[in-house]
Structure 1
Amino acid sequence: MNLFLDTHVLLWWLDDSPHLSDAERKAIADSGNLILVSAAVIWEMRIKQALGKLEISADFYSVIKDQGFEILSITADHAYAAGGLPMHHRDPFDRMLIAQARLEKLCIITRDTIFTRYDVSVFAR
């Protein structure tokens, strides 16, 4: 299965947070699954870090890469698709994740219930 991590899920994974369900934790840890992280997630984390809204280690990008996750770049096709989504979700980072998941046929692990308003696969915890 190709799983796509929302920002909060990635942070929970890195923190070994109890917020992750057993099913989510097992799916992310399963070496048979491809785990992807969007460049938009990295971008969002850096912006929140710069604004003082998120405290993460200076080498967090290395930590993410060391997890063995694949980083999904943002393409012009992703940007175009994000712009055409219905305005159920106003967060531009989440809109990008939705567009990427739809185009790349990925299953998103998120707790954001607004994602279910879109034609996108959301991981059932």
Structure 2
Amino acid sequence: MQTIGQQRAKYALNKLKDIKNNEQKDYTQNVKGIPAMILQNGLGQALAFLASRTKTEENKGIVYKKIKDHIGEWVKDRIYRDQKNKDILRCITEGTAREYLEAQREALEILSWLKRFAEAGMFGG
């Protein structure tokens, strides 16, 4: 049995394997700013920002989508288990206030691992 911290770390390391060499710098730069955005504007606004940016420059758009997906997959698995086929934005807008606050907390927790491992250059395994 693993602690929730171990589960978060394992998930983050596995997700960083998906980041290609040409995406690593952009991923690291952008994942560092998302926790502050969540704290200032809320999880919904931060995810909406990431979703809107997926249509930007090809490489950066892919990176924004990956960050959104990494957050969304973790949060749905922890908070919205019965809604796996829905987009994370739909989940948080249709859920309860309690679920939203739990989702925001989980997003910040998983982002701390994604950020730490990205800054350490732990891509690809």
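Values quoted throughout were computed directly from the atomic coordinates according to the rules given, and no laboratory measurement underlies them. Note that the coordinates shown come from a computational prediction; the quantities given were computed from them, not determined experimentally. Cβ atoms are built from the backbone, for glycine too; each structure is taken alone.
Details
- Entry that produces 14.2 once mean count of other Cβ atoms within 10 Å over residues 11-18 is calculated, selected from 1, 2: 1
- If you line up 1, 2 by relative contact order in percent (Cα under 8 Å, 6 or more apart), the top spot, with the largest value, goes to 2.
- For -13000 (helix-only ellipticity at 222 nm (-39500 (n - 2.57) for each DSSP H run of 4 or more, over all residues; to 500), calculated) the corresponding structure among 1, 2: 1
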